[in-house]
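Right after this note come the structures.
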Structure 1
Amino acid sequence: MEQKLFIYNTLSRKKEEFTPLTPGRVGMYVCGPTVYGDAHLGHARPAITFDLLFRYLQHLGYKVRYVRNITDVGHLEHDADEGEDKIAKKARLEQLEPMEVAQYYTNRFHAAMQALNVLPPSIEPHASGHIIEQIELVKQILANGFAYESHGSVYFDVEKYNKQHHYGKLSGRNLEDVINNSRELDGVGEKRNQVDFALWKHAQPEHIMRWPSPWGDGFPGWHCECTAMGRKYLGDHFDIHGGGMDLVFPHHECEIAQAVASQGSDMVRYWMHNNMITINGQKMGKSLGNFITLAQFFSGEHESLAQAYSPMTIRFFILQAHYRSTVDFSNEALQASEKGLARLMEGVENLKRVTPSDGEGSVGMAYVDELRAKCYEAMGDDLNSPIVISHLFEACRVVNTIVDKKATIGREALEALSDVFHTFAFDILGLKEEAGNGNAREEAFGQVVDMLLEQRMIAKANKDWATSDKIRDRLAALGFEVKDTKDGFTWRLNK
């Protein structure tokens, strides 16, 4: 049965059925990190959100070209047009080459993404490697009359563009009032209007990162890179452009304007945006200084953290909320996610211990088919991962009734149920087991516990209650929860 996917399009402000421009193929561009510091929890959310979309599109059978950029030039300190380049500043302070800074933090970003089980994109272009394409973009916009040169810089003429098109259609802003209010600034500085944005910036003598151009040595404006690289790798028109909600204005608004001004038509069909991670109600980010890096979450070395949290706990924490809702950080929420993840993984482990009944069993294919359909329905409804998780939790409860011999399941249904868990928990949600995961030491650890519990069963059979109780009590003291069943035992390690 063909699965439909409805996604919320920020441009139309409604859910739309996803239909790719080219049947069977999807072009997707997502704004990646600015690599002047370690990735934090705010970076993890778009990475995991669009990894979920990437995984699901591939699962549905689409051939996806996923482009996620690295911003290593042009992202300025104060805003999109003013201040020092953030990477150049870091390089100056640490007496390094700018590309040393960029490479160091790119490597750390990749390591964090691998830990979170985020799949690598199809293409990961760097802004500094596509200066030629960005210069060509600026030339096209100038040739079409929507930009002007000023003191070696080139600015986008928002007022002129707005007369023919709608600047503000993505964010829903009416910029007529802003444009009118900015007229008093005409003749002050390099811009004609305060709302105009830089396409190319003249490099001052002290500016490290600079390239030759028809307008003199300089560097591209931040907004240019995604338009230029998206077009290079995905064509003049592609399916999906994504990023954090904080990028809707001005970054993505400017991207739309650049595309229309250069080629005469919109480049992107569906715009998707994840909401923010907040801390005490404020956006978590480097600019506010209230961020916690992913490395700190993994190690627990931050004053706001009560403990270390595993990468899968972080992933599960993010997936437990719909991508368009805000998520407020707290230790209590992360600890609840840790327990929820353990519960789900326990359900997966319990499935491996189930012995199928000879007949169909009380849990049959009808139940499994309904569970699978519900999970697909949730994913098709704008990637509703929390509903998928709730269905899997309910399935864990059913698995527990089978383990406790309160229900039975036939071989066909058992294999189908295992497939549902594997498909949705691992393939689509991108979770993975962090213990007993093929690691030799972890497998040996589990075998030792099993051996001890088998010795306890022998002691019980021999009515050696002292030895049986001693093994149980010692394991309990170490944090193990042991449960006797009709066929033997189950155990888990509580954190």
Structure 2
Amino acid sequence: MTREVDLVIRGARVVSPDQIIEASVAIAGEHIVAVGHDDTMPPAQAEMRTDGLYLLPGAIDSHVHFRDPGYPNKETWKTGSAAAAMGGVTTVFEMPNTNPPTGTVEALRIKLKAAESSYCDFGIHGLLGDESIDQLEALLDAGVTSFKAFVGNTFGNLPAPTDGALLEGFEILAPLGIRTVVHAENSSILFRRQKHLQNAGRIDSMAHLAARPAVAEIEAINRVLTLAEWTGARVHIAHHSAADSLYLLREFKSRGVDVTAETCPQYLLLNTDHMLKLGGVMRVNPPIREARHNQPLWDALMDGTLDMIATDHAPHTPEEKTRESIWECDCGFPGVETQMPLMLTEVNRGRASLMDYVRWSSVAPARAWGLYGTKGVIAPGAHADIAFVDMARAGTLSQNKLQSISKISPWNGRAVQGYPLHTLLRGRFVMRDGKLVADAAGWGRSVKGIQKMPTPKPRNMEHYSSAIIDAPEGIPANAAPLVDAL
């Protein structure tokens, strides 16, 4: 006798990176147990008709700031994860520039306690900096899934790691196969240029862009990928903003460096024309750039140079975003709730396919963070993480309706077509009929236990700091003998 399942979803179109098929989906507990013809589905306690809807693997946002602990006026885990659930996002990776920064086991435990109220599953990026180098392995043991290095400065003003610390961090993490997210801007350039602009009395919105030119991104990416290539470390370039630095991703990928990269809706769809109208609302790091950058970033997503979409969800209060001087406007804005309708609108416009979108929003991040198979796919054995999407539904984004505490957004008033109607996380609805399921708070859990990164491929280990320190008289172990050329 066929075992009864909890739910059968009937009449939907299931989307993968390769195809869209009409199929039904059976769910038992937290997992998908069958995908196929309606007649092949097992008996179920409940059935759901979804005619005309598309089933997408729940989006995985590898770049969010939930500000918790430390900044409850901006966001909390509960409100940030609620925004994720409303946006069809079932897994997030949260950044370490909270207070305290996630650079010690004690700080991590505080964050994990806050995350107990999460509506979505989550990973935690620990802090890679000069002061946390000796904590990396302990942080991994305590629950960190990955790391973040703020090579460019941003909210929290965490000091950028020195190049020596960055190299040493990569040497520690490369043999472990752990990926490090990098905010790739040259802090020295940014600080010096900002100081010049402030001394000149510039407080206008365009001064922020002037302080952070594309060359700062070019230089930092080149430096980071050089160190990654040398050590064999896995890296991820956050919020890629400039057309001018794409060639570096292409070059280092062709050389076998394990680098993934994200861009965000703001870099694809906004530019300085919008900045002139919205001012500090759009202040973000890296900055929104000139219109010439938009299409090359789309092209890079299409050809695989850029791997995925993330949001850099970075909430602040309206008061913190609307001050007279651009330098006093906090950097960032909410995005985890609006990403899916924004991108689905572009799909409806023919700019990409739904299959492309699934690759960018779910499959690629699942692969990058060692989750693919359990997440990132609608298939037997996978978590039942599903966004139910109505591609015909049209509406207007409203900052006042965001779940985030941050009720200010550059997307306010933007017309969209294509919405997630329901969000299923491990077999349980966390958003249904466009409304948050209130008692689902706390259903989210860490992905640490299911994360399986590929086999590490460290390089040049005989030159690692640890090898030099441990070798007699400072000679690297297994080093080639010196040849006297005289």
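Coordinate-derived values only; no laboratory data. Nothing here was measured: the structure is a model prediction, and the numbers come from that model. Cβ atoms are built from the backbone, for glycine too; each structure is taken alone.
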task: Out of 1, 2, choose the structure whose coordinates give mean count of other Cβ atoms within 10 Å over residues 54-61 equal to 18.1 when calculated.
output: 1
- request: Compute mean count of other Cβ atoms within 10 Å over residues 270-277 for each of 1, 2 and report the one that scores greatest.
  value: 1
Source structure (of 1, 2) for relative contact order in percent (Cα under 8 Å, 6 or more apart), computed value 20: 2
task: Compare percent of Cα pairs over 22 Å apart, for residues 310-429 alone across structures 1, 2 and report the one with the greatest value.
output: 2
query: For which of the structures 1, 2 does the calculation of Rg/Rh (Cα atoms, Kirkwood Rh) return 0.98?
result: 2
- request: Work out the source of -14000 here, i.e. which of 1, 2 gives that when helix-only ellipticity at 222 nm (-39500 (n - 2.57) for each DSSP H run of 4 or more, over all residues; to 500) is computed.
  value: 1
